[in-house]
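Each value in this text was obtained by applying a stated rule to the coordinates, not by laboratory testing. Please read all numbers here as calculations on a predicted model, not as lab measurements. Cβ atoms are built from the backbone, for glycine too; each structure is taken alone.
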Structure 1
C-alpha cells in the first residue's frame, strides 16, 4: 500500500465508524485479523469476532463519534490517534444504561497487508471510560 492508500483507508474508516456501518468497517479487516482490545476482553481472532465488538460499542453508545487527531505511517504500519466520545444510552456490555457521557483518546496501532488491517492493538483507558459512564466508582484515597 502507498502512503496515499493508507491515508485514504483511515479517512474512509473514520466515516464508516461514525456512520456505525459494521459491515463496511468489517471489510477493512482481513478475514483472519487479530485485534487486541479492552472491550473484547483481550485478543480476538477473525473478522466476525471483531464485528461483535463493534456491535457492542455501537449498541451501548448509539451516539459515539470518532474524531481523527493524527495518523503516523511507517511502511505497512500505521498509528491512528482519535478522540472518542459518546453517551451510555444503550447499555454497555449487558449493563443497564447510565445516560452518562464519556470522552477519551484512543490509539490504534495497525499492521496492514493487501489493503486491509491484519493486526490492530487498541489502546485506551477502559477503566477511566467505565468510571466516566458511572459503571465503576473510584475509591477515595
Structure 2
C-alpha cells in the first residue's frame, strides 16, 4: 500500500518522527516537502529555517520514509498526487483542514488522521529559542 503525506518538516523533531513511524506501519511511506516559497505563500505564512533541500535530506534519512520529494507549488503537489495515486493519505490530527484536501477527496483517497504529538512543533521550538535568547540578552 502507498501512503502519502505532505509535510513542511522545518526543524525536524520527534513529532515528525512519530508521524512517520505511525504512517509507515500502514504501508510504504511517501513524503512530499514544499518549497519555502510554497509554505510562505500558501500554508503557514511564515519563513522556514531550513531550505527545502535540507528538509528533504533530513526526511530522506528517516528510516520510516520510503521516498520523499520536493514540490514547487500547489499545482505540482496536485500533479504528484495524480502520478503517485496513493492508497491512503495521512496527516497529523492537528491539521484537519489542509491544502489539497479537496483534491484527495475528489480522487477518493481515504484520509487517516494520526495522533498529534503533544507539546512539540517547529513553531514551538522557534518560540522557545526566541525566549531563551531574549532572556540571555537581558542578562
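Which of 1, 2 yields 22.6 for mean count of other Cβ atoms within 10 Å over residues 29-36, as computed? The read-out comes from structure 2.
Using Rg and Dmax of the Cα atoms in Å as the calculated read-out, with 15.5, 57 as its value, let me know the right label among 1, 2. This value belongs to structure 2. Hey, helix-only ellipticity at 222 nm (-39500 (n - 2.57) for each DSSP H run of 4 or more, over all residues; to 500) derived from one of 1, 2 reads -9000; which structure? Computed on structure 1.
Can you say which of 1, 2 returns 2.5 when distance in nm of label points 7 Å out along Cα→Cβ at positions 5 and 85 is computed? Attributed to the structure labelled 2.
Taking 2.7 as the value of distance in nm of label points 7 Å out along Cα→Cβ at positions 61 and 109 derived from one of the structures shown (1, 2), identify that structure. The structure behind it is 2. Consider the structures 1, 2: one of them gives 13.9, 43 for Rg and Dmax of the Cα atoms in Å, for residues 21-100 alone as calculated from the coordinates. Say which. Of the structures listed, the value fits 1.
One of 1, 2 was used to compute relative contact order in percent (Cα under 8 Å, 6 or more apart), and the result was 29. Which label is that? It was calculated from structure 2.
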